[in-house]
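Before anything else, here is the set of structures, which you'll find just below.
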Structure 1
Amino acid sequence: MEELMRKYAEVLLKTCLKIEKDQPLLITYNIERSDFVRIVTEEAYKLGVKDIYYDMSDPYIRKEALKNLEVEELKKLTFWNKEIWNVYAKKNAAFLMLASETPGLMKDVDPKKISEMTKYALSTRKEFDDLRDKSMISWTIAAVPTKRWADELFKEENSVEILWNKIFDICSIKEDDPVSIWNDKIDKLNRRAEKLNSYRFKTLIYKSSNGTDFKIKLPEKHLWASGREVLQNKKEVLVNFPTEEVFTSPDCRSAEGIVYSSKPLSYQGVIINNFNISFKEGKVIDCHAKEGEDTLKELINICENSDMLGEVALVPNDSPISNSNQVFLETLYDENAACHLALGDSFTECIENGPNMKKEDLFNNYNLNKCDSHTDFMIGTSDLNITGITQDNKEVPIFINGNFTKDFE
């Protein structure tokens, strides 16, 4: 297991982050996975990294704080203060964000407190977000197992080992040359994005038997992208590992209709399940959930413009994570098993010359959402149909029965 963990760490540092000698590194992680972070540290030092900041969290301690302290008292704790991210962003650090879910841990915590502290945390890292929007920062999100997360998925004594092996399999870590495998995969995704770009769609229409009946416009100069981001310094980084999506940012003022979730959403330790969201003139006008409805309403209204969309992403039903038939309760994995949307912030790279523009100008001139939050949720099903409308009003099938049509394979 340690050998595979070391190989995973190497891929994250060398292939995803493309970390360089003497480049600072900031790692965010759950305290339970300190063993993996030690391995990352060893590999980083081998590559010539000398400055590493460890942003460690303990969700159980956070829960106790949330239950016992008021918001102003919570703000005095270090857990939610991300000002150090700004310091490292300005030092051109690479950011390795290790995601570890604790599904359902916060179900008995006041959702308003969770919302307030999430909003506060986002407010403390503005400079980091600004530099990331300008494609000036190397960053990668990847997952590492925790006991509670693994137990929730597998209910077996060796659940953590099972989850580690799922991650290694999906990320091709057990293969002889995972780097080549991922380069080929990203090249395919980039070709798909280029094909979508060639159509210059003005509208996307979604329909599936679960009730989804939805349409949204795309800005005139929109661009589809993959998980490989080209930074201003021409370095290519893989920001989500793994990734199966192509995505763009829509006209945030145009969403109309209703979408139904196809997978549960684990958000800040609360599970939101069996939900639907209705839109009119771009904004959420209604939502319902059988589980976690109060939290759903909080995340929709967490900050300015969080009730509008910033992303539309296409993922075929016939893809590795989807074919594993495993709901991971971790957005990084579940969003790469199904088409999804995201409430909140848009991507500057999804408009021509976007990283060189101000977010305010992108919002005012191109209707790209400007927001402090970004929350993905899954709507893809095995019978989802998506139709693109071209500038001359031709209808082009993009998805039929959950998968890309031949034109986009």
Structure 2
Amino acid sequence: MTLDGAAAAAAASPGPVVMTDPTPAGRFGEFGGRFVPESLVPACAELEQAFRRFWADEAFRDEYRSLLSSYAGRPTVVTECHRLGTQLGVRLLLKREDLAHTGSHKINNVLGQALLARAMGKGRLIAETGAGQHGVATATAAALFGLDCHVYMGATDVRRQEVNVFRMRLLGADVTAVSSGSATLKDAINEAMRDWVATVEHTHYCIGSVMGPHPYPWMVREFQRVIGDEAREQCRSLLDGSDPDVVVACVGGGSNAAGTFAGFAGTRARLVGVEPAGGAAIGKGTAGVVHGMRSKLLQDDAGQVLEAHSVSAGLDYPGVGPEHAYLDSVGRATYEAVGDAEVLDAFELLSRTEGIVPALEPAHALAWVVREAGRSVPRGSTVLMTLSGRGDKDVAQVMEMGRG
């Protein structure tokens, strides 16, 4: 967004533009910060210094923008769902991150972090992944830049996402199945952080969402804000200079939602993040520390992290990015939950009405739109939804569940 555009957005906003830089301590209100072993404090400080330096460097930004255009395929389009919108009584627009290279929004963040890793002289990338899309994107960027790559993935998710595991290995990455705990995303993050502690001198940890210790929540949001900036410009063209009434995206850690919301926080659009009912960290969680950050998470009275559940591997996480906890606390965004059955219905509905097979993650956002159209979303409203990934990876899982 230009400075003039930012000023116009601020003038139109019902309150302050809240998605600004965090405090020097990496806080968004009471959330965020840096809660890591002493051995990782220098690595986080090095990364913050590098990000501040290179994000302000036009040559770095130009190379990043060039990769987004010529390699990732940006800008992604906004598609209007005429049949489904008519059925729901709203004007439904999809921001098509499923059309980006590797099939999701994850490539936006990974290309930025891979460029930073190269600039810092790090020859190895490690990553965690749930649904596999971040792992595939990281393996893709590593292949592009000639970097070693190691991906940690819960054993449960390895079984759910066999195709993505094959894709990562095809791209040259080593994939470790993590069997501890619930063998899902939380446990993959734990193993990746252990690796980082041991190999920090030559390894960059490419975190896939707006979570973790500072500067990751801020840095990843900045790499993903291309979604919201593009979408706002595209919507204003489609809507004769207006913004959508509602902007909605799924939330696990919350990077696609943070990137989308960044483009609309300064407008009057209602911002809605949709969590899985079995992992609603904002809806059911309390403030605490997990994976290097203070945020909202599912925990018991003793502070022990509880297991999350979602039909989608990418949202199977007991916490949420700290900026989302902040947006909730100040009332700028609201966070709702949907159940697995609603998600599967939405997965089928979009496929059959629009010929677009969504990933199970953004099917959560669509499930909320379907449920609330004509209720909290009045008939005739314009709704922008971020379709964060395509459903190829989930077809076998859904088929095994007897759907379709």
Structure 3
Amino acid sequence: MEAGDLPGARKAYDEGLTLRRALLDQNPQSAQARRDVALSLDKVGDAAREAGDLQGARKAYDESLTLTRALLDQNPQSAQARRDVAVSLNKVGDAAKEAGDLQGARKAHDESLTLRRALLAQNPQSAQARRDVALSLDRVGDAARAAGDLPGARKAYDESLTLRRALLAQNPQSAQARRDVAVSLIKVGDAAMAAGDLQGARKAYDESLTLRRALLDQNPQSAQARRDVSVSLNKVGDAAMEAGDLQGARKAYDESLTLRRALLDQNPQSAQARRDVAVSLDRVGNAAMKAGDLPGARKAYDESLTLTRALLAQNPESEQSHQDVALALLRTGLCAASMGDLEAGRRDLEEATTILRRLAQAAPENATYAQQLKSLEDLLAQLFADSSPTKPEERRIRRPR
């Protein structure tokens, strides 16, 4: 999975699931055999979700949840069974959120949080139970934020951060505890950004970056630590951009891109590393656009588009890859049009529209695709006054207000 071999991972997980189903068939009363099948289903779901097969992921997660609920019903006093149900609920919620089912996501995450709070109440000294509550709070916050409930999101993130700071205070040498605090700070910063609190966002992002730089200094060979620093740098750059500090934004984005290029060089087969470079290039392009450096923006956007097309070619069934290409085309199209290259601009925007239309038709339950399609169609109508000019020079472009 990490190396980007999603078909290979899915094949291995499917084979493991087949073997475990056979063992369960031989011993249908075995709780361990049932739990093993549930764990295999989670792996199958994870691989499907990573490949953009949200329907396949949700099917696997739902079956896993059914099994874990049955195990809990058989042994309602079991902390492990309760924790397993909470894990399954979070996976169901994650898949629901990615598919645009925000109500289903919030319901699943809320139930998971309730189970984990009960486990923590039974064992208030347990670091694992406290961390589990923090993880569920993050997901509740994510679902709330996706649904536009920013106060609810901030409340959940703040409580998660408080729990994680306490865990770090108990174990200040723990790299995991420090990383967890950095993650919570990013989420707090995201909620602050969404609410227009740029100062609060920058403060949270800066602290997260400081923690992650320290972790990288402790383990300079860690790819995870390097990627974490790049994520925090992008967040710092985002806050700087919103505050009008274009120089600070570009500096943060450039450093993030450098780190990510190095990670891709170390693992050129990694789909995650390639996508990360594309994301950083998008941010570099955004900063260049805002600064009026259109050639610089176009260069960054074009490279990002090349990377996202390559990822789609490797995994043509991935919804995420199709959406990434559509959004990359949106950026290249707008940049080209802004530079006066109306032919290229229109071509890219129309291709983006075609991709989003297919996505919206294939997944009508996903409101995100429909919203993006509508916005892009409105943008095309706004930018180009003549729908079918005979000559490129006859086309007129209108800038959005």
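Bear in mind that the values in this text are calculations on the coordinates, not laboratory data. The structure displayed is predicted, hence computed values, not measured ones. Cβ atoms are built from the backbone, for glycine too; each structure is taken alone.
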Comparing 1, 2, 3 on distance in nm of label points 7 Å out along Cα→Cβ at positions 169 and 289, the highest sits with 3
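Here relative contact order in percent (Cα under 8 Å, 6 or more apart) was calculated and came to 20; which of the structures 1, 2, 3 was it taken from?
Values: 1: 15; 2: 20; 3: 9.
Corresponding structure: 2.
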Output 7.5 (mean projected area of the Cα convex hull in nm², for residues 41-144 alone, calculated) maps, among 1, 2, 3, to structure 1
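Here distance in nm of label points 7 Å out along Cα→Cβ at positions 177 and 241 was calculated and came to 5.9; which of the structures 1, 2, 3 was it taken from? Intermediate results must be reported in sequence, preceding the final value.
Working: 1: 1.8; 2: 5.9; 3: 3.6.
That value comes from structure 2.
Thinking of 1, 2, 3, which structure, once helix-only ellipticity at 222 nm (-39500 (n - 2.57) for each DSSP H run of 4 or more, over all residues; to 500) is computed, gives back -13500?
Values: 1: -9000; 2: -13500; 3: -28000.
Going label by label, the one that fits is 2.
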